[in-house]
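Taken together, the values in this text are just the output of simple stated rules run on the coordinates, not laboratory data. Just so it is clear, the model here is predicted, and its values are computed rather than measured. Cβ atoms are built from the backbone, for glycine too; each structure is taken alone.
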Structure 1
Amino acid sequence: MTAYVSAFELFSVGVGPSSSHTVGPMRAALDFAGRAVDARPARITCDLYGSLGATGLGHGTPDAIVAGLQGHAPETVDPADVRGVWSDWVDGSPLLLDGLWPVTFARGDAQLQPRVRLPGHPNALMVTALGAGGEVLLQETYFSIGGGFIRRDGEPRGSAVEYPMAYGTAVSLLALCSLEGVTIADVARRNEESRRSPAEVDGALDAIWRAMDDCITAGLHASGTLPGALGVRRRAGAIREQLESDARTGRVLPGEWLATFALAVNEENASGGRVVTAPTNGAAGILPAVARYWAQFVCPTDDPAPGMREFLLTATALGSLFKANASISGAEGGCQAEVGSACAMAAGGLTAVMGGTPEQVENAAEIAIEHHLGLTCDPVGGLVQIPCIERNAIAASTAVTAARLALRGDGSHFVSLDTVVETMRQTGADMSTKYKETSEGGLAVNVVEC
C-alpha cells in the first residue's frame with residue numbers, strides 16, 4: 001500500500017471554516033442521505049462526539065450537517081446555503097432528505113456530546129434515520145479524519161487505490177526519485193496520469209490554483225467583521241491598500257504581501273467562504289500564499305502555470321506522507337498536524353519550483369515541520385479565527401525561510417523528514433485533548449471572549 005493521496009483529494013474545493021468540522025461532516029451527512037432516502041424515514045437525528053461536539057457550534061458543524069442531509073456537496077454548495085441553516089431552522093419544518101424526501105427536523109435533533117469520545121477518531125458523528133414509530137431504520141457512524149476526508153465505521157482504513165510510483169516514507173520517495181531519475185513532482189504526476197490523461201491532470205491542477213487564487217483575491221477585497229462573538233475585524237483588505245500605496249512610491253514589500261495573502265485566505269475561510277483544503281481549512285492560507293508569492297515576485301517567466309503544477313504536485317507527494325504516517329487532523333495531532341503539515345508542503349513546493357533537488361525539497365519540508373512540533377490547537381471561542389488566521393501568515397513566512405535555507409545546502413542534514421513525521425505522531429498521541437481542537441485549554445481558556 002502506498003502513502004500517496006491524489007492531489008484532487010488532498011486539495012478539494014469546499015466551504016469554511018473547517019475541513020474536519022464543516023466539510024467532512026457535510027460529506028458524511030450527504031453520504032447518509034443517499035443511503036437513507038429510499039427507506040423514507042420520518043425523522044433524522046445526529047450526534048456529534050468529541051471535538052465535533054466541543055467546537056461544533058463555532059465551526060458551523062450543525063449547519064454543515066443540515067446542508068449535507070439536504071443533498072448539498074461542499075464542492076458545489078453556495079456558501080450562503082450553509083451559513084445559519086441550522087441556527088435559523090424553524091423546529092418541525094420539513095427537511096428534504098437528499099433533496100427528495102421530506103422528514104421532520106428540529107435543531108435539537110443535532111446533539112453536541114463533547115464528553116463522548118469514540119475509539120475510531122476524536123471527530124465522530126452518528127446519524128440515525130427513524131421511522132414513524134421511532135424505530136431505527138438506518139444508523140451510521142462516521143469519522144471526520146482531517147482535510148475533509150471521512151471514513152464510515154466498518155470501512156477499511158487507508159486508500160485502496162494502487163499507484164505505479166508507490167512509496168511509504170520520505171526515504172523510499174527519495175530512493176524512487178534516484179532510481180527513476182525524476183523529481184518528486186514527477187512521481188506525483190506519474191501517479192496522477194495512471195488515472196487521468198496528462199491534459200486532464202493539468203486542467204485539474206490549474207483549476208485548484210484558480211480556486212486558491214480567487215480566494216486570495218476575494219479576501220484582499222473584503223472588509224468588515226468576521227462571524228461570531230469575538231468580533232474579529234478583517235485586515236487583509238486594509239493591508240492591501242497600504243501595500244498598493246507603498247508600491248506607487250517604489251516600495252515593494254514581498255514579505256508583507258506574503259503574510260497578507262495568507263490573512264486573506266483565512267479570513268475568507270473564517271467567514272464561511274469558498275476555500276481549498278490545503279491540506280485542511282484551518283491551514284488553508286499557507287500554500288496559496290507561498291504559491292502566489294512565488295508567482296508574483298520570484299517566478300522567472302511570464303507564465304507561472306507549469307511551475308504552479310510542479311508546486312502543487314510536490315506538495316501533494318509530501319502531504320501524503322503526513323496523512324499516512326502521522327495526521328493532518330487538529331483534533332488528533334494538534335495544530336502541528338495542520339499548520340505544520342501545510343508549512344512543510346509549501347516549503348517543499350517552493351524549493352522545487354526554485355530549482356531544488358529532491359533531497360533539498362525533503363530538507364525544506366523537514367525544517368518547516370520540525371519547528372512546528374508541539375503546536376497546540378486551542379481556538380478561542382471554538383472559532384477558526386484566533387490564533388488560526390495569524391498563525392497561517394507566520395507559517396507562510398516560515399515556509400519561505402525553510403526553502404531558502406534548504407537551497408543553500410546540498411540536501412544532506414542531520415534529522416530526516418521521516419523522523420520528524422514520526423515525532424509529530426508521537427507528540428500528537430501524547431498531547432492532552434485540551435490542546436486538540438476542543439477549546440478546553442491554552443488561549444481558548446485564557447482569552448476573555450467578550
Structure 2
Amino acid sequence: MDFELIILGAGAAGMMAAVACGEERLAQNLPALRLAILEKNARPGIKVLVCGGGRCNLTNAGSQDFLIRQFGRNGRFLTPALRHFDNDALRAWFAARGVPTHEEHDGKIYPDSNQAKSVVDALAARMAELGVASFAGPGCAATAVRKLGAGEPDSPGFAVTLTDGRTLSTSLLLLTVGGQSYTRMGTTGDGYRFAQAMGHTIVTPRPAIVPLLCQQSWVAECQGVAVQDVEVRIEAPGPLPRLATGKPAPSINDLMFTHFGLSGPAVLNISEIVAELLERFDVITLRIDLLRHHTREQLAAEMRQWQSGCGRRLPRTMLASLIPQRLADVLCRLAGIGETQTCAVLTAAQMHHLIESLKSLRFTVYQTRGFKEAMVTAGGVSLAEVNPDTMESRVCPGLFIAGEVLDLTGPSGGYNLQLAFSTGRLAGVNIARSLATATHSA
C-alpha cells in the first residue's frame with residue numbers, strides 16, 4: 001500500500017482535513033500517517049486565494065444555529081461538523097497559527113492581514129510541520145479512482161490513477177475536489193465523476209452565487225454603481241423552487257450593476273434559483289425595490305414637494321439624494337424627463353414612472369455567467385449517502401467526502417468556506433481515529 005490516506009484536492013476542505021488528521025495523530029501520540037494530498041493546480045489553495053476579492057472572507061460571526069439555517073433544507077447535515085469545529089474554533093485555530101481575524105459588515109470574518117495568502121500559507125505551513133506529502137501540478141491530477149476488489153493486491157483500499165500515468169494505492173480516500181465553480185481554478189466536476197464511480201448519487205449541479213445577464217442594455221451605463229439594501233423578487237410562472245439556502249425570494253441585500261447585468265449579494269444569493277428556472281424558461285423577470293423603506297405614497301409626496309419647493313431644480317439632481325447619480329440619470333431618461341426639464345413641470349405620468357422604477361424596477365434575465373464565474377456549486381453528492389457524524393460514505397466504506405462536492409450551498413458571506421473547513425476537519429479527525437482503531441485491531 002503506497003499510502004494510508006490520499007486526499008484529492010488541496011483546497012480549504014482538503015488542507016484542513018490533512019491538518020486535522022495529523023493533529024489527531026499527535027494528540028494520540030501516534031506516528032504520522034503515510035498521507036498524500038494531491039492538487040491539480042500548481043499550488044494548494046488556489047481557489048481560497050481569490051475568495052472575498054483576495055481578502056478571504058473565511059467565515060461568518062453568526063451562532064451555530066444561525067450558520068446552519070443559512071444552508072436551509074440541508075443545513076441539519078452540518079450540525080455535527082459545526083459542533084466539532086465551529087467559527088470560533090476556526091478563528092482560534094488561525095489565531096494560534098499567526099493569522100488573527102476581525103469582523104466586518106454582516107458578520108463577515110477576514111484575516112487582519114486582509115490577504116487570503118496568509119490563510120493558505122498557515123494551512124500549508126502546518127501541513128509541512130505534520131509531514132503531509134503535498135503533490136501539486138497537472139501531473140498530479142487524478143483521472144480515475146476505484147475501489148479495489150477482493151483478491152486484488154492492497155485490497156481493501158482504493159486505486160488512484162494520475163494524469164502522469166502513475167497509479168497509487170491507499171487504504172482510505174478523501175474527496176475534497178470541490179464542485180464546478182470557478183472552472184479556471186481547476187474545479188471541473190471531477191469529484192462527481194469519482195463519487196458516481198463508487199456508487200454515489202449526484203444531485204444536479206448548478207452555478208450558484210453567480211452574476212446574472214439581463215436584456216436591458218442601459219445597465220452598462222451604470223457599471224460599477226452599487227445600491228445598498230435593496231429587495232429583489234423573482235417573477236416566474238407557477239411556484240418558485242426553494243433556494244439552496246432554504247429561503248424563498250425576496251432577497252434583501254446590496255445590488256451592483258455590471259457591464260453585462262446584475263451582481264452584488266442581493267442578486268448572487270438568489271442566482272441559484274434563477275439558474276434552475278432558466279432550465280425551464282427562456283427568460284426570468286426580476287423586480288427590484290431600490291428604496292424598500294419608502295412607500296409609493298411617501299415618494300409621491302416628496303416629488304410634489306420638489307414641484308412646489310424646488311421647482312427650478314432638475315429632477316435628476318433631486319433624485320440623486322435617494323440613489324446614485326448615474327442611476328438617477330438613467331431612470332429620469334427612461335421616464336421621459338428631458339435633460340433641462342425642471343421639477344416644476346414634472347407631469348403626473350413622469351412622476352408615476354419614476355416611482356414605479358424606484359419601487360419595482362424590472363429586469364429580464366436570460367442567462368447566468370455560468371460555472372466559470374460562479375462562486376460555488378449547488379447540488380453535488382447526495383447527503384443521504386454520507387454519514388454527517390464522520391463524513392464517511394454510506395455506500396462505499398473507506399471513502400470520505402467533504403467540502404463543496406457535497407450537496408450543500410450557503411449564501412455569500414463566509415458560510416461556504418466555513419462549510420469546507422468544518423466538514424474537512426471532521427473528516428480528517430475521523431479518518432485518523434479509524435486508522436488508529438484498525439492498527440490496534442491488527
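Please compute FRET efficiency 1/(1 + (r/R0)^6) of positions 121 and 369 (r between Cβ atoms, R0 = 25 Å, to 0.05) for structures 1, 2 and give me the label with the greatest value.
Checked 1, 2; max of FRET efficiency 1/(1 + (r/R0)^6) of positions 121 and 369 (r between Cβ atoms, R0 = 25 Å, to 0.05) sits with 1.
Assuming -9500 is helix-only ellipticity at 222 nm (-39500 (n - 2.57) for each DSSP H run of 4 or more, over all residues; to 500) as calculated from a single structure, say which of 1, 2 it is.
2
When distance in nm of label points 7 Å out along Cα→Cβ at positions 313 and 337 is calculated, the result is 1.1; to which of the structures 1, 2 does this value belong? The partial results should precede the final answer.
Numbers: 1: 3.0; 2: 1.1.
Clearly, the read-out refers to 2.
When mean count of other Cβ atoms within 10 Å over residues 73-80 is calculated, the result is 17.8; to which of the structures 1, 2 does this value belong?
2
Here distance in nm of label points 7 Å out along Cα→Cβ at positions 65 and 353 was calculated and came to 4.0; which of the structures 1, 2 was it taken from?
That value comes from structure 1.
Supply the structure label, taken from 1, 2, corresponding to relative contact order in percent (Cα under 8 Å, 6 or more apart) with the calculated value 24. Show your work: numbers first, answer last.
Working: 1: 19; 2: 24.
Only structure 2 yields this read-out.
Using Cα Rg over 2.2 N^0.38 Å for the comparison, can you identify which of 1, 2 gives the largest number?
Top value of Cα Rg over 2.2 N^0.38 Å, among 1, 2, belongs to structure 2.
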